[in-house]
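So, here come the structures, one by one.
Rule-based calculations on the coordinates, nothing more; no lab input. All figures in this text were calculated on a predicted structure; none of them were measured in a lab. Cβ atoms are built from the backbone, for glycine too; each structure is taken alone.
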Structure P
Amino acid sequence: MSPSYNHSYLAYRIAKLLDQSEKYSIHIEMTIDIDGTDYVPDIALCEKRQIDFLHDRIKTAEPPVLLVEILSPKQAVNEITEKVEIYLQAGVKSCWLVIPPTKTIVVFHDINQPCSYSNGRLNDPAAGVEVSLEAVFS
């Protein structure tokens, strides 16, 4: 499934807003191997490491600090929440589900206790980041 116009725009906006710390690096559509299955979240916030341009890696098994999934027009919310549960079990500290039509971001630190943000500032202590919802959806 190809990302839509709004999907790609939001991926850029969120990555730009998350790229505020020297502590992390941002990866777009990076393949993560979890128990032999490949997952490709929209955005991954990872602990900063030296990039070796001579020796690239096709995928990683190291869990990122934060993963962002943006709901596409033809995608079901359950499809993403199933992935979120797998990500959290694999050691990802925080997962965001971005729902463009409602301008909402649902934050998961625990699959059973999501927290929704539709305005103001999203403060994610598990990842150590904060973003303005207005800046995301402008």
Structure Q
Amino acid sequence: MITFLAQQTEMPALDQRRVSRWIRAVAAHYGFSVGELHYIFCSDERELEVNRQFLQHDYYTDVITFDYSTSSVISGDIFISVDTVRSNAQEVGAAFQDELHRIIIHGALHLTGQGDKTPETKQQMTAKEEHALTLLQSMIH
């Protein structure tokens, strides 16, 4: 089950049924099914609290993924700062909705085992995000 929640922010406009189908399709592409997946959209301040409390990181970020996956089933809590997504979209000249979709799938890709800590894995992550975004566009109809 995929759920979408909001904490300390308004829920972003999102076609939840379509996005859920898309996340499942991307997970399946990498050999996974979806278990319990919770997307929590929040403010920068809430994201910072989570980062400090659970990761001992004292900085803002766009996404924090807590992985509860087992073998071939991805499960987890994915905190997304709507504030940071909005500022990142402006910074790169992207539409907010496009950047939001990128970050949504970024969290799911982490659950499939994709990292982004080195330049090489970051480049691979970006390529996988792009591929997933193309799939989302094809699911519009």
With distance in nm of label points 7 Å out along Cα→Cβ at positions 10 and 130 computed per structure, which member of P, Q shows the largest figure? Q
Structure from which -17000 was derived, helix-only ellipticity at 222 nm (-39500 (n - 2.57) for each DSSP H run of 4 or more, over all residues; to 500), options P, Q: Q
A value of 19 was derived for relative contact order in percent (Cα under 8 Å, 6 or more apart); which structure in P, Q was it taken from? P
Ranked by mean count of other Cβ atoms within 10 Å over residues 34-41, the structure on top of P, Q with the greatest value is Q
Tell me which of P, Q gives 21.5 when you compute mean count of other Cβ atoms within 10 Å over residues 98-105. Q
